[in-house]
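Below are structures written as structure tokens.
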Structure P
Amino acid sequence: MYSNGERTSLMSMPKIIKVPRRTLLVLCGPAGSGKSTFAAQRFTATNIVSSDLCRAMICDDENNQQVNRDTFELFYFIIQKRLFLGRFTVADSTALQSDARRKLRDLSRRFGYLGCLLIFNIPPEVCLERNKARHRLVEEQVIAHHAGLLERTLLDAPYEGWEQVHVLGEQDMDTRVEIEL
């Protein structure tokens, strides 16, 4: 039997996700859920392919939704090049649409990668609060729309053919990702 102190320390240990080097790690969740922060704290900038950064590279404005077609052309192109070269890759976008997840899943399969979907199951009110503190604000109705898409994603993702699906709640933001050689 554990003493109180031991039980507390065991319960507070971070979750560990283990993936091989040949992994496409797909971050999925609403705006303001902490995906980009999570990635930036764990991976080098070159591991992360961000749709926001791709948008900014195209038009100098990561908020400009009018360049989404070009943005995602670049996003998928960079991911494809990284996978071709055998590089561990993190895809940082909302990935809340089933078509977007399917395209990323297909890329991982085409290059013989493990497809790992990391779903950020963060309540809309938390996303709204985090959104207020961001330099890039998203409209409230977008976050509400994302919350609905997240509910659908949580139901669909286990049946989409990913080798790994992990759901992170607010209490899981200290989760570690270990890349095995």
Structure Q
Amino acid sequence: MRHSLRSLALGLAAAALLGACATAPGPSATAILLPTRDNAAAGVVTFQQVDNRVLVKGKVRGLKPNQEHGFHAHEKGDCSSGDGMSAGGHFNPTGKAHGTPLGDHHAGDIPAITADASGVAEFEFFLSGVTIGSGTTDLVGRGLIVHANPDDYTTQPTGNSGARIACGVIKRDPS
């Protein structure tokens, strides 16, 4: 009996290790969001490759309290224009229509973030259809934009989410 319990415990430990290996984190990246001209939104967002999805975590301050804000990856890692327009359009390497991240969508469609009563949004979610560090859907080097308004997920190609109130560049973290 004692030997079979030990074997069971070893088997469970091995299974746990194998499971941990299957979800071992891959490459990571970070975007430092800075306010665009005449805005106050700023924050930090991290991206971590986990198997075939990307874990996104972040905190953004200076948002309109109790409001949802559109949140997108844009094609260019350029925030030099002061209004965020230098980041270009939504990142769309596969030529798909704009849509909800839960349905058919292009790579730049990221779930909206919602500010609390203090104007702070804290979030954590997974993205599918993008990568960190490799392939045509790699987010590294792209612009990350927070918009003034909610995304309607239907207006093409942008979701009608208004002005760009914060901009950052997604940069790969050192290995």
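Some observations on this one:
- Value 1.24, calculated as Cα Rg over 2.2 N^0.38 Å, for residues 98-153 alone, assigned to which of P, Q: Q
- Given 20.2 for mean count of other Cβ atoms within 10 Å over residues 42-49, calculated: source structure among P, Q: Q
- Read-out helix-only ellipticity at 222 nm (-39500 (n - 2.57) for each DSSP H run of 4 or more, over all residues; to 500), computed value -4000, structure in P, Q: Q
- Among candidates P, Q, the computation of relative contact order in percent (Cα under 8 Å, 6 or more apart) that gave 38 used structure P.
Where a number appears in this text, it was derived from the coordinates with a stated rule and is not lab data. Keep in mind that this is a model prediction, so the values were computed, not measured. Cβ atoms are built from the backbone, for glycine too; each structure is taken alone.
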